[in-house]
Structure P
Amino acid sequence: MQNRRKNKKFKEKELNAKRYSRKDKNYRKTEADKKKSQRDDSDIRQIERQRELSSKREARKNEDFKKTELAAKREARKNEDFKKTENLLLKERLERMKIFKKTELAAKKRG
């Protein structure tokens, strides 16, 4: 495939085919619709995200919600399995940090 692309004749044929397809009105319309729908989707996603964040903020303001959340966290911390998984995650994070620091120091020594 790489050799074909280096070939001048092949490049010209490929470019001509692209030009021809771009002249097609349906092609242009579908491309424009595609871009527009992508824009609309991102706007909708952003609006939904903002709505979600605002609802979370409102929930945090509620004192009862805070109390129930804290109580649930306390209960979870009492659980032995939870403690084990938390410790494992902490160890993994520390290990990654050590590796990162070592590579950074090595890069500084080289640089």
Structure Q
Amino acid sequence: MGLIWIAAIAVLAVLLLWWAFPTLARIAGFLLVIDSLLAIILAPARSIPGRLPWLGLGLVIWLAGHWAWAFKHGAWASPIALRIFGLPGLRWMIPSSTLTFAHDDTW
């Protein structure tokens, strides 16, 4: 019976992560980017070497949250994320359910 409980908890954790990850990742990534940018602006001598990796990590977490949201819902939650994923290096990562909205050459 112990193995069944472990499997049930693992499945429950995966379902909870699938439900909460897009929103939590977008919020956490945004807060990490804002914190890093404020630290770099307010104290550049101390923050530049140490905060740049945190800034990059925040951006990656924010983009992962937007990608998961688009994959899950079939639409982009932010036009900024749509534009970033429309760039040539990231275009291949666009979920197929959003391809009709992903690239606009009119601008």
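Points worth noting:
- For helix-only ellipticity at 222 nm (-39500 (n - 2.57) for each DSSP H run of 4 or more, over all residues; to 500) computed as -26500, the structure of P, Q it came from: Q
- Read-out distance in nm of label points 7 Å out along Cα→Cβ at positions 49 and 97, computed value 4.6, structure in P, Q: Q
- Percent of Cα pairs over 15 Å apart derived as 84 - corresponding label from P, Q: P
- Which of P, Q yields 4, 18, 12, 12, 10, 8, 9, 7, 6, 5, 4, 3, 1, 0 [P(r) over Cα pairs in 5 Å bins from 0, in percent, for residues 17-64 alone, calculated]: P
- Entry that produces 2.7 once distance in nm of label points 7 Å out along Cα→Cβ at positions 57 and 73 is calculated, selected from P, Q: Q
Every read-out reported here was derived from the displayed coordinates using simple, explicitly stated rules and does not represent laboratory data. Everything numeric here is computed off the predicted structure, so don't read it as measured data. Cβ atoms are built from the backbone, for glycine too; each structure is taken alone.
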